[in-house]
Structure 1
Amino acid sequence: MFPEYSYPPYGFLRLVPNVFFGGRRSFRHDGQLCLKQLKPPLHVYGEENIPQNGPCLITFNHYYRPGFNAWWMALALAASVPGDIHFVMTGELTYPGKWYAPLGQAGSRWLLRRFSKIYGFTTMPPMPPREKDVARRARSVRETLSYARAHPQCILGLVPEGGDQPGGLVNWPASGAGRFVLLLAGQGFPVLPVGMFEENGELCLRFGAAYRLQVPPRFGTDEKDRAAAKIVMSAIAAQVPPRLRGEFR
C-alpha cells in the first residue's frame, strides 16, 4: 500500500507560461500546493531539526521504487522547510534501456533547463558519470560553490547519490561527491541529513541533527572523498528504516 500522489487541479498548466516565456516561481509554494493533495498527509519526523534559516546544506537519499516519481522528494522537502531551498538538480533524464532514450534525453535537457531557470536551481549532469560530462560537471560544481559564496545564509539541497538506487537502498555516491560536500562544508555550511521513505502507506521525511563535516587533513584527495562520503551517507542512512540502509546499516 502506497500513498496517493496527485497534483493540484490545472497545476501543470500554470507552469506552461513560465516554461515558454520565462518568469520565476516559488518552488516552496508549488510544493505546498502539491502536498495538500497527498493522501495520507506527509509524515515528518524530527521537526525540531528542521532548519529555520541558513546557512545549511540538506543532504538526502534518492529514494526509489517503480512507480514513484522522484520529484516528490524535492516537493516534500521544500514544503516542509520555512525558507527557500536552492536545489542542485539533475540536468538530464537518461532512460536507460529504453528505445526512446535519445529523444527523451534531448527533451529532458531542454525542459529541466527551463525548470532550473524558473526556480533558480543549479543543474548537474546525470549519474552515473559519463566521460563527456566531465567539463560540465566541474562547471556545475563551480556554479554551486559560487552561489554559496554569494548567498552565505542560503539553504542548499543536494542528493549525493544523484540517481535511482536499486531497491531504494542508501548507496555510495559517485567519486567526487564527498569532496563536493566537503567544499561546501568548508564554506561554513553545516550538513543536515534527511531520510525519505514510504512506510505504512505514508510518505515520510525524517530530519536528523546538523553536523560539521570534517575529515583528517593528512588524508589524500581520494581518501578525503571516500571518508566524507561515508560520513554523509551514514548520517542519511540513520534517518531511514534499517531495510533501506544498504551498506550503511
Structure 2
Amino acid sequence: MRIKQVENALNLLQYFADTGQPSTLTEIANHFDWPRSSTFNLLGTLSFHGYLYEPHQRGQFYPTPKLLNLGNKIADNAPLPAFFDPLMQHLHQETDETIWIAAKSGLNAVFLKVLESTQSIRYTTQVGTQVPLFATATGQAILSQLPQTLAQSILDKSVYTQYGTGTPTNQNEVWDSIHTSLKRGWFFSASAFTPDLGGIAIPLLVDERVYAITTAGPWFRMGDRSQAIASIMQQAISCYQPPLPCS
C-alpha cells in the first residue's frame, strides 16, 4: 500500500533536487497538477517542521540544510559493514564499471551504496534505485540466501513482467537460474531489467544479513569479460570480507 501524501512529499523533494532553485506555490502546483489547497498544506507542513524556508522573497520555497543534516546522521549510523567501502573502491578501480551494494526491500532489491563507472558509456544509477528480485542478478543473489519459504513466497507474489530479452518468464526459470548460479559461484544477467546491460552479482552474508554486490556495465563490455570480472569480485571479497584477510 502506498500513501499519496508521503509520495507527494518525496516527489516534491526530488523536484527541488532536480531544479536546484526556489519555487512558488503556483509553480509547484502547476508542475505536479496538484490542487492549490493541498499544495499549500504540504508546503506549510514542511515549513513548520523546518524542512523548507523562503530564501529570497515571500512566496518562494526551498529545502533547508535540515534535510542534509538528517541524511548525514542516517548515513553515519547506517548498519552497513565497514568493509563495503574498500571492497567497492577496489572493484571500481579494477573494473571501472558501476558497482553497487543492495539488500531486500519487499519484492525488490534496493541499492544502498553506488559507485558509478568513470567511462563515458556506463550504467548510471543511484542509491535508492529498486529492481525486481526475480529478474536480476542482484535480486537472485539475494534470493539464493533467503530461507526457501521466504524466497518461494516472494516468487509467488512477483509479477513476471518482461523488462527485456533476458527477463525470466516464470518462477521455474528463476529457480533454475539460482541453482546454476550457485554452482558457478556467481550470478549473471543480461538485458534482464535494463536493455543491453550486463550484471554480475555475488551474495554477501554479514551477521545474518543478506546483501549482494554487483558489477554492471554495457553488454558490449561485460559479455566477454564476465568470467574475468567474476574472478576479480571473488578474490576481492575474500580479501576484504572478515574474517578472511588478504594474505
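Computed from the coordinates by the stated procedures, all read-outs in this text should not be read as laboratory data. A quick note: this is a predicted structure, and the numbers were derived from the prediction, not measured. Cβ atoms are built from the backbone, for glycine too; each structure is taken alone.
Taking 27 as the value of relative contact order in percent (Cα under 8 Å, 6 or more apart) derived from one of the structures shown (1, 2), identify that structure. Provide the component values of the computation, followed by the final result.
Values: 1: 27; 2: 15.
Source structure for this number: 1.
Given 2.4 as the derived value for distance in nm of label points 7 Å out along Cα→Cβ at positions 137 and 193, which of the supplied structures 1, 2 does it correspond to?
On the way: 1: 2.4; 2: 1.3.
Comparing all candidates, it corresponds to 1.
For Cα Rg over 2.2 N^0.38 Å, the calculated result is 1.17, so let me know which of 1, 2 that is. Can you show the working numbers first?
On the way: 1: 0.98; 2: 1.17.
Going label by label, the one that fits is 2.
Match the computed value 24, 19, 17 of semi-axes √(5λ) of the Cα gyration tensor in Å, for residues 1-104 alone to one of the structures 1, 2, and report its label.
On the way: 1: 24, 19, 17; 2: 35, 15, 15.
Only one of 1, 2 returns 24, 19, 17 for semi-axes √(5λ) of the Cα gyration tensor in Å, for residues 1-104 alone, namely 1.
Out of 1, 2, which structure matches -12000 when helix-only ellipticity at 222 nm (-39500 (n - 2.57) for each DSSP H run of 4 or more, over all residues; to 500) is calculated?
Values: 1: -12000; 2: -14500.
That value comes from structure 1.
Looking at FRET efficiency 1/(1 + (r/R0)^6) of positions 65 and 121 (r between Cβ atoms, R0 = 25 Å, to 0.05), point out which structure of 1, 2 has the largest value.
Values: 1: 0.55; 2: 0.10.
Biggest value here belongs to 1.
12.9 is what came out when mean count of other Cβ atoms within 10 Å over residues 33-40 was calculated for one structure; which of 1, 2 is it? Mind dumping the intermediate values first?
Numbers: 1: 15.4; 2: 12.9.
The correct label is 2.
Kindly point out which one of 1, 2 the value 16.5 was derived from, the read-out being Kirkwood radius over Cα pairs in Å, for residues 81-216 alone. The partial results should precede the final answer.
Numbers: 1: 16.5; 2: 14.8.
Structure 1 accounts for this read-out.
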